[in-house]
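Q: Take a look at the structures below.
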Structure I
Amino acid sequence: MSERAPLAQRALAEPTAPVTRRWVAALGLGSIGLWMASLTPLQVLLPSQVQHIAHGQRFLVLGLVHALGALAAIIATPLVGALSDRTTQAWAIGRLRGRRHRWTLGMALLGGLCLALLAVQGTVFGVLALWALFSLFQNGEYASLSAAIPDHVPVSQRATVAGWAGLPQALGLVAGVEIVARVFRGSTASYLLLAACMVAFALPFVLATLDHPLEPGHREPFSARQLLAAFRVDLRAYPDFGWAWITRFLASLAISMGTLYLFYFLRDRLGYGTAAATTHVATLILIYTACVVITAVAGGRASDRMGRRKPIVTISGALMGLAAVLLTFVETWPSVVVAAFLFGSGFGAYLAVDQALITQVLPRAADRGKDLGLINIAIAGPAAVGGLISALIVTIGGYPALYACTAVAAAAGAALVWRIRSVP
């Protein structure tokens, strides 16, 4: 889209000019800070913190942490997405005149503050409340960052960019866990570092990339009725959006159930102590991340070159399901390593290709942020459902039952993607 085009046309039109490597790198850096701040506590800091303050109820409390965080995400992403869709150039200067950057920076600042306060919490209520608030702001930032791809990236480049943009989810986790496990031994210092990274890593994208402004005359009204409308889509008119939501929900459910209790699995079933379990989690994440990096980039490029999305999404889901089947029947350290390899290989390609697929079934350009926020409910919702259901499954049937259910969810998501008709 030409820079001489009207502001509203640039903000709402389908992009045609490829984005640069610098743009992708800036988006990726902001995403790394976001995922470091959100995933590292869930994998290492919060399980350890909960174990210390509520040892006898650790499964329940950690499940509630996930559930409240997911509920906050369900609220935040469509709402912030809808608000950013309607944000005009008024009351802003420089790069902050566009629709998204103000929300990215503001949410990062508030999320970082919550992490700093979470570092000194010694009660269950404090941990639950601050994690819920952090999740509101973190998912608000995610809503604004994720809208950048359909705002700026043409369809022919979208899976490749989504592959590179999806890497920070894995890289942020491995960087955060490695720092926590091998450099910072205290949770307070770890939380403060994550808070600083969340803010600092967002600045290059906010300050150095273009964010198309929206003229006030082209802003759609936002009222209580519009607020409720932010949480729904006419699925009769856009059935493919509904099927994309369902497949993302099932895949996210498999991811949530398969990774939620990894720290406890290593302690309870393989006999590792807290320090050893933390170190082994870091090792598994290194393996997983290496596979994610390779398959996200390769899968995204392959999908763009073939012009097809669904076959790669199906293969990705099958690999994640196979990893869960392995852990269902074999509880040894080598089996966990192989499962990390399979899960990372499937998840990397899934991140790139399914994200590209989703951007191609969004109903309207004017509602990109809001509709991607609804898709994020399919990511956050399973964390709420999966956390509580996983606690129940582990209590009743143990870890084999948990991983068997994980495999079923992954297989269902891989199969139902074929109900999407408009994307090959």
Structure II
Amino acid sequence: MKRLIHFSTIVILCAVLLSSHFPAYAQPELPTPGGTDPISLKLMQGFPTPPDKQITAANFFKFPNSRWTFHHLREFKPTKNIWSGSGAPSIFKRDIQNLGTIEFNDDKGNRTTIDEWQKNTFTDAMIVLHKGKIIYEKYYHAMQPEYQHVLFSVTKSFTGLLATQLIHEGNLNPTALVSRYIPELKDSAWGDATVQQTLDMTAAVAFTEVYTDPNSDIVGYAIASGMAPSPPGYTGPKGVTDFLKTLKKNGKHGLGFKYRTVNSEVIGWLVRRITGKSFAEIMSERIWQPIGAEEDAYVWVDTLGAELMGAGLNATLRDLARACEMLRRGGKFNGRQILAKEVVDEIRKGADRKKFKKGNDWRIGYSYNNQWWITHNAYGAYEALGVSGQTLHISPGAQMVVVKLSSHPVMSNRATHAFNTKAFEALAKKLSNKPH
């Protein structure tokens, strides 16, 4: 019984934290969004909190507890702070509009509104910028503007941004082998994989992410990273870097896309190796302070204190909007060029869509480039995505940014992808006055 309980904990943690793509998918029946409000359920209210309302390390990812947990994660696991700096935050102009009543056809052809879409996709907070102004900002349930919300795999995209900037500066060669920079990985899957193949997740790694299999590699990753507890007598890798060394090659690099969180951790290792700094330091110096962030962000760390650069970032809604607006403007924001325009252009151009299709059959028309999801739609939109509905949607053609933070009970974004796409298209059409 203890082994079964232990494994169930690992499954929940692995599935929530690491994947935005499942090999097989079936839409389960969803609970009523209004009936899972953590305030009405009185979760973590009162002192002391009644036992049946307490959220602990044993149940903090179990839905609906996650509706509270997703903006309280540092209370359960160790973190590093990403400092916003000592200066005043940058100021957004505001021109609030009633976008919630915009009507559109959902993915099933039914008429709905932006308000209904948010409710039915378990939104915690959403902000929309148009031409740099806040035109819509909403918080739901227990979420507040100053709360850092978990981003899960959105973290990968910030890791990709930093790596792409290092490439632009000439400090990282995308065609070089990963092992040139990290000789510790010379006998691993990345021994003969290039930096670019790792960035685009076309490196052929023998790594499985099957959450119902106790022998899946994702379980080992979860234990090494500290996301899941070590079983009794565990003698495996301590920390993510030691775990990465154990993974071997499976096939030929560069043939097709396959979503593997471990590739992002390798990119994170490259960024830290080249800069000689932690992810928290780099993010603070290169992005969070320059954008004039309003609040500190933070990132989970593994059992050895190294940041999880594939899943660990937590930040506020407005600060994410600042980062996205910086990207929409070609790397320029808060009166300075924060990232090179060439970095943003490199990400926006996307990658080989045929290679992408081999590993993802439901994000039709997309590609994956430098840890970003590229839509190739009429507005040139690109996205950072995390499980349970974390989305940064940057739409240059509509001069629009949307940040949507959620606590959806279904972890895979496949559950909401088509619905979200329709909503983003409706917003872009409204704001751009284009018939796309």
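Q: Quick one: helix-only ellipticity at 222 nm (-39500 (n - 2.57) for each DSSP H run of 4 or more, over all residues; to 500) came out at -8500 when computed from one of I, II, so which one is it?
A: Values: I: -25500; II: -8500.
Computing helix-only ellipticity at 222 nm (-39500 (n - 2.57) for each DSSP H run of 4 or more, over all residues; to 500) on every structure in I, II gives -8500 only for II.
Q: A further question follows. The value 3.6 for distance in nm of label points 7 Å out along Cα→Cβ at positions 245 and 301 was derived from one model only; which of I, II is it?
A: Label of the originating structure: I.
Q: Can you tell which of I, II yields 2.6 when distance in nm of label points 7 Å out along Cα→Cβ at positions 181 and 341 is derived from it? List each step's numbers first, then the result.
A: Details: I: 1.8; II: 2.6.
Value 2.6 for distance in nm of label points 7 Å out along Cα→Cβ at positions 181 and 341 corresponds to II out of I, II.
Q: Let me ask another. Out of I, II, which one gives 1.00 for FRET efficiency 1/(1 + (r/R0)^6) of positions 37 and 277 (r between Cβ atoms, R0 = 41 Å, to 0.05) as computed from the coordinates?
A: Among I, II, the structure yielding 1.00 for FRET efficiency 1/(1 + (r/R0)^6) of positions 37 and 277 (r between Cβ atoms, R0 = 41 Å, to 0.05) is I.
Q: Out of I, II, choose the structure whose coordinates give relative contact order in percent (Cα under 8 Å, 6 or more apart) equal to 28 when calculated. Before the final figure, lay out each step's value.
A: Values: I: 28; II: 24.
Here the read-out was taken from I.
Q: On to the next question. So if we calculate distance in nm of label points 7 Å out along Cα→Cβ at positions 53 and 197 for every structure here (I, II), which label has the highest result?
A: When distance in nm of label points 7 Å out along Cα→Cβ at positions 53 and 197 is calculated for I, II, structure II comes out on top.
Q: Quick one: mean count of other Cβ atoms within 10 Å over residues 269-276 came out at 13.1 when computed from one of I, II, so which one is it?
A: Structure I accounts for this read-out.
All of the numbers you see were taken from the coordinates with simple rules; none came from a lab. A quick note: this is a predicted structure, and the numbers were derived from the prediction, not measured. Cβ atoms are built from the backbone, for glycine too; each structure is taken alone.
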